[in-house]
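Please treat every number below as a calculation from the coordinates, not as lab data. Note that the coordinates shown come from a computational prediction; the quantities given were computed from them, not determined experimentally. Cβ atoms are built from the backbone, for glycine too; each structure is taken alone.
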Structure I
Amino acid sequence: MEMTRTKTGFWRKFVGDKAFYKMVLAIAIPIMIQNGITNFVSLLDNIMIGRIGTEQMSGAAIVNQLIFVYNLCMFGGLAGAGIFTAQYFGQKDHEGVRQTFRYKFWMAVILTVATAVVFLTSGDSLIRIYLQGEGSAAEITATLNYGKQYLYIMLIGLPPFMLGQVYSSTLRECGETVLPMKAGVTAVLVNLVFNYLLIYGKFGFPQLGVRGAAIATVISRYVEVAIILIWAAHNKQKLPFIEGLYHTLKVPKNLAWKIFIKGTPLLLNEAMWACGVAILAQCYSVRGLNVVAAQNISNTINNVFNIVFIALGDSVAIVVGQLLGAGDMKKARDTDNKMIAFSVFCCIGVAAVLLILAPLFPELYNTNPEAKKLACQFIMISALFMPNNAFLHAAYFTLRSGGKTVITFLFDSVFMWCVSVSMAFVLSRYTGLSVVVIFALVQAADIIKSIIGFILVKKGVWLQNFVSE
């Protein structure tokens with residue numbers, strides 16, 4: 001009898017009804033489709049470059065690792081305003097949404113200009129820090145040159161990416177996830193077509209190799225932002241905040257200060273976390289160019305499979321944020337429990353599929369057997385820790401939805417630098433452990449973070465409506 005009550009209580013707490021999953025999937029699936037197609041095309045892009053040669057693939061991979069830092073800084077810079085947007089939308093305060101949009105615009109401009117200056121003045125040096133492992137002088141020089149070619153073209157795509165992120169994030173926080181999905185899908189298809197034409201020189205187009213891949217990405221970003229801007233301009237009734245959006249770009253000082261206080265830890269968190277990921281990659285790279293190639297293959301494959309827990313985590317931020325804005329704390333907690341459980345359960349299945357398919361993916365690349373073997377091992381380790389990462393991602397967005405940005409800063413990036421990066425740095429340079437064992441140990445350390453996240457979520461420190469304060 002006791003067992004039945006326990007089971008029923010567990011079921012009630014962590015499993016929703018059909019209406020619940022219909023609501024969650026209505027938000028998550030468009031994000032999943034957009035991220036899935038984006039990452040799948042990135043995979044095809046990666047394979048296309050990888051079939052030219054290892055140096056070309058590694059050069060582009062290093063630059064993409066650096067641009068990843070910018071992408072996450074952009075995500076973090078906009079996220080502070082985004083948690084206000086979700087709660088304002090929950091209160092049907094359209095002027096509040098407009099003001100958060102304007103704050104996002106200025107933040108995005110500042111981040112993009114700063115990034116362009118850093119890459120134009122120090123791009124060469126940044127690429128070189130990944131080229132200190134084993135490899136011939138000719139291979140290292142070729143990788144550096146291909147990386148520089150790729151980087152300088154990719155800079156042209158920063159402005160449309162910036163504006164697209166400002167609009168897409170706001171639309172999602174207002175519950176409009178389908179349009180960003182459609183724009184994203186169109187963009188990646190454009191990217192794929194121009195990759196084929198420009199990397200290999202098909203149908204009369206010039207054969208440009210890695211430069212062609214960068215040009216294709218830039219074209220796709222301009223297409224994506226054009227679709228979003230045109231759609232938004234013609235759907236003002238559906239999105240009331242669009243009306244009068246550019247009558248002024250001023251943001252009220254009191255709101256700007258509130259967003260700055262809430263948002264700065266998020267920006268610092270994403271910046272430090274992204275830099276931490278970049279330094280982790282650099283730590284692994286000291287073991288040779290084969291590790292750089294293998295990490296690139298592994299990361300690209302994993303990104304395709306990670307879309308499930310990333311989309312469900314994003315959904316937590318949207319759904320729970322709106323419930324907190326509406327002041328329904330009991331429903332917010334109940335919904336959060338079920339969404340976290342759903343994410344973890346889904347990723348157990350996804351991880352099983354990835355484990356089975358892991359040996360097949362590296363064979364798609366024109367690289368040496370050692371790089372392929374390492375890539376397979378990295379993919380399998382990532383699959384084993386995917387359910388843990390799903391919980392971490394959902395817990396992070398739970399804390400963030402309630403404005404607990406200082407806690408998320410400590411939870412995420414401080415842990416990254418104090419534990420993960422420190423561990424990888426010491427083990428890669430001062431021990432004889434294989435790079436695969438080092439990678440597994442760094443992944444395993446995140447279990448500590450999961451325990452901390454579980455305690456914070458269960459205590460309910462995130463249950464607050466801060467836009468009404």
Structure II
Amino acid sequence: MTTLTIALEKVDFLPPTRVTDDTSVLTLKNLVFEPLLKWVDGFVHPALFDGWTHSPDGREWRFTIRKGAVFHDGKPCVAEDVLAFIDGIVEAVDTFGMKWSYARYLKDARITAEAGDVVRVENPEPFADILDIFSEFYLCRPDAAGRPVLGTGRYRVAAFEPLKHAVLERVKDEAGPAVIAVLAEKQADARLAQLEAGFIDAALNLERVEGRLAFDEAFQWGRAVNTLSVMYYLNCSDGMFRSPAARLAVNHAVDTAAMAQRIFHGLAVPSSSIVSPFHLGMAKAGLTPIAYDPEKAKRLLDGVDTGGRIRLRTPTYMPERAPEMSRFVAEALEDVGLAVTIETEPDRPEYARQIGRKEMGDMAIFDSSPHSTYRILNDKISSETKAVWWQGYDDAETERLIKAANRAVNDAEREAAYAQCLTRLHQAPPWLYLVHPVDVFAARKGIGGLSVDHKGTLTIR
């Protein structure tokens with residue numbers, strides 16, 4: 001195929017200092033840029049860094065840039081480019097005006113260019129989790145017009161109008177279509193209609209259509225469970241959810257399998273811990289979702305001071321279908337004897353800032369997007385770091401296990417250590433676990449090399 005035309009929810013490359021989990025943006029990034037390391041189901045693999053070594057204690061790491069890595073304007077990629085890129089991310093703020101967590105992760109690290117093609121990281125403590133961090137960094141530079149589109153990936157940007165369209169041209173001798181034309185269409189139903197009309201060859205995020213997808217056999221379909229966790233933060237500092245019994249009770253009270261069917265039309269799977277089945281530690285932990293058992297929920301709530309009505313907070317989007325999920329959860333909690341008031345915040349950025357300020361009521365729906373187990377534990381669970389998304393959870397055993405995981409160096413040790421953390425958080429949940437959405441794409445039949453990964457990225461080979 002010479003030209004492949006695809007429709008995404010948005011077409012944007014974002015500033016170099018912006019890290020994102022947006023599936024449309026990640027699809028573009030993976031075509032034009034390279035991550036420093038490639039994350040696949042909990043482990044990292046070579047990417048722009050094609051090799052690395054570390055000291056036995058995990059305090060020193062050396063990463064080597066792939067030989068022949070060249071930006072699309074012809075500039076060779078060197079270690080100083082990587083350092084400047086990392087510095088920009090560390091100094092930047094996110095879309096909600098909050099400082100990136102990377103500044104905290106790297107605050108004690110010394111990152112230097114040991115040679116033109118070698119980046120060295122030195123840290124006072126063992127730091128194998130630098131692998132996870134680097135897998136989220138897609139190296140790029142602005143072009144002469146200031147657009148952040150120069151990468152070292154398989155495709156160069158030939159044309160780009162933000163939020164409308166882009167044209168990507170294959171770099172010589174690389175695999176894949178010669179040209180990829182990318183169109184922005186915000187509405188999933190409209191993307192599907194474009195495919196049905198023959199206007200495009202493939203469309204992503206069709207799980208977001210209104211109603212139930214028919215999976216028309218006239219097209220080829222692909223789907224994958226996303227690493228995103230849709231959940232409710234529980235206020236572990238004030239109110240009834242200071243009680244571990246109450247936190248476990250609400251997990252037994254909500255039928256998440258029924259939620260996945262009724263609200264997501266089967267395009268979601270129930271959660272069993274703070275992360276997805278594809279995060280580091282989950283395969284070894286072998287967890288299953290907390291059983292729906294309203295009678296057990298009632299027994300656990302006996303003797304718990306509920307403090308009156310529960311304030312359940314929700315935005316109107318992010319996560320998708322948040323109002324519907326909140327009504328479902330409120331009804332489930334009322335069925336086990338709790339009184340619930342739903343409070344809706346229409347301003348999504350302000351909602352995130354409120355959660356960051358711990359203004360969350362008793363429970364607040366949110367989505368947890370990092371594909372790094374380390375990041376979620378550090379940002380949202382640890383009572384030692386007390387980071388921006390931490391909501392007061394304080395469990396001595398969990399903290400002990402987190403510290404052990406942070407000091408594990410090789411893959412097998414890290415996997416085993418994180419499995420213990422996740423098992424503990426299944427037994428003593430800090431959140432109300434809900435679901436992981438399923439991402440769906442469709443394409444014309446006969447087009448090969450298309451798939452969607454667990455980050456929701458459309459892969460084109």
Structure III
Amino acid sequence: MRDLLIVSIVGVMALMALKRPWIGVMLWTWLSIMNPHRYAWGFAYSAPLAAVAAGVTLLGLLYTRERQSPFQGPPMVWFVLLALAITFSWLFGMDAAGDYEQWNKVMKIYFMTFVAAALLFSKHHIMAFAWVTAGSLALLGAKGGVFTILTGGNYRTWGPTGSFIQDNNEFALALIMAIPLLHFLQLQVSKAWIRHGISAVMLLCAASALGSHSRGALLAIAGMGAMFWWRSKKKGPIALMIALVVLAMLPMMPEHWWDRMHTIRTYEEDASAMGRINAWLVALEVAKNHLFGAGMSYQHEVLFILYGVYDQTVLAAHSIYFQVLGNHGFIGLFLYLGMWVSAYRTAGWLNKNARDIPEARWAADLGAMAQVCFVGFAVGGAFLSLSYFDLPYNVMLMVVLAKRWVETRAWEREAPVSFLEYAGLKRAASSKNGGPAAIAPQVVNQTMPVKR
């Protein structure tokens with residue numbers, strides 16, 4: 001039954017994407033973030049559903065006139081330079097043949113990010129992108145949160161099998177980043193029951209993150225929570241929600257959870273923590289001795305024998321920074337950090353420049369919450385190998401597209417079209433009267449002044 005449901009949804013959306021390829025971007029995002037087929041038990045589990053989504057999106061891209069250049073801001077320039085550096089690093093790495101599968105996986109994600117940048121340009125697009133991205137994780141977080149509460153936190157929560165966030169640590173960080181995105185969406189709805197429902201899901205996502213038993217997640221949620229409170233317009237309710245997490249959820253966690261968290265202070269006595277530090281030191285030495293790093297992975301036994309300080313056991317980096325450093329050298333790390341700094345600054349620009357424009361206030365909310373996402377990723381990512389996961393790239397793309405939307409004063413050319421009309425599920429008015437064709441990006445380059 002699950003297989004038929006998932007394949008049916010993919011089939012319907014794939015057909016819609018042929019006419020409106022931006023819907024294909026939503027389908028790809030849902031499949032790559034949530035991995036719903038991994039919760040099926042039959043033919044859908046291993047079916048090439050993501051390939052179908054990518055194929056129909058590209059086919060639609062070839063025929064649609066509603067597209068634009070994907071280079072919409074400085075973060076996208078950093079992004080393409082990083083993609084080139086990663087490819088160069090892979091080609092001249094230690095095991096190009098063995099690393100091909102990982103390079104191919106990363107490049108598919110990067111390529112579809114560029115495709116999304118070419119196809120998404122309106123407020124409808126950006127909001128739909130945010131709903132699909134955050135909603136995909138919200139469903140997983142709500143499920144994990146209920147499980148954590150019912151079991152008293154005695155068992156760990158895990159992500160979809162075979163996905164980037166399969167591991168408990170990566171799954172927790174993804175949920176932590178989803179919380180500020182959900183709050184952004186909460187600010188855009190008027191119905192009280194929807195706002196309260198989103199608040200409940202946010203709390204469940206926090207519970208699920210704690211239930212992962214991830215020490216990195218605990219640090220990330222602390223950093224994200226502080227930034228979340230600082231950037232929120234409703235500091236009172238947010239402080240109350242944070243207090244609820246601290247006072248209600250933490251005391252319920254079992255003793256072995258607390259024992260694991262306490263090892264943060266005594267990391268030198270923890271074999272797992274010291275193994276990670278050893279992997280970081282190996283990454284540093286690899287970067288010193290290999291200009292472009294070791295390739296898509298520096299986890300080679302010979303490198304750990306050469307550069308291991310505490311032992312020679314091969315271990316994953318467990319850090320976005322050292323993973324990129326070991327894989328792609330100092331050049332790759334420079335481009336990687338430059339991209340995220342640029343994205344953070346773009347989000348800050350939105351928060352500053354769109355706040356006093358009534359039609360663009362949603363973009364200011366997005367900028368503020370995107371900065372919270374980036375802080376959570378920067379803190380939690382210091383202890384997790386999640387350098388190539390789709391989620392932070394999606395958030396980067398949202399702020400890049402929103403900035404362009406504000407800079408071009410897009411609200412002056414976008415007529416009030418319902419989402420059903422925009423998706424092609426309902427007959428739209430003609431372009432002369434403000435139908436979807438009226439907001440095609442032919443006028444995107446007509447930049448108008450924005451208050452500085």
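Observations, loosely collected:
- Value 19.5, calculated as mean count of other Cβ atoms within 10 Å over residues 52-59, assigned to which of I, II, III: III
- Test item: helix-only ellipticity at 222 nm (-39500 (n - 2.57) for each DSSP H run of 4 or more, over all residues; to 500) calculated as -7500, pick one of I, II, III: II
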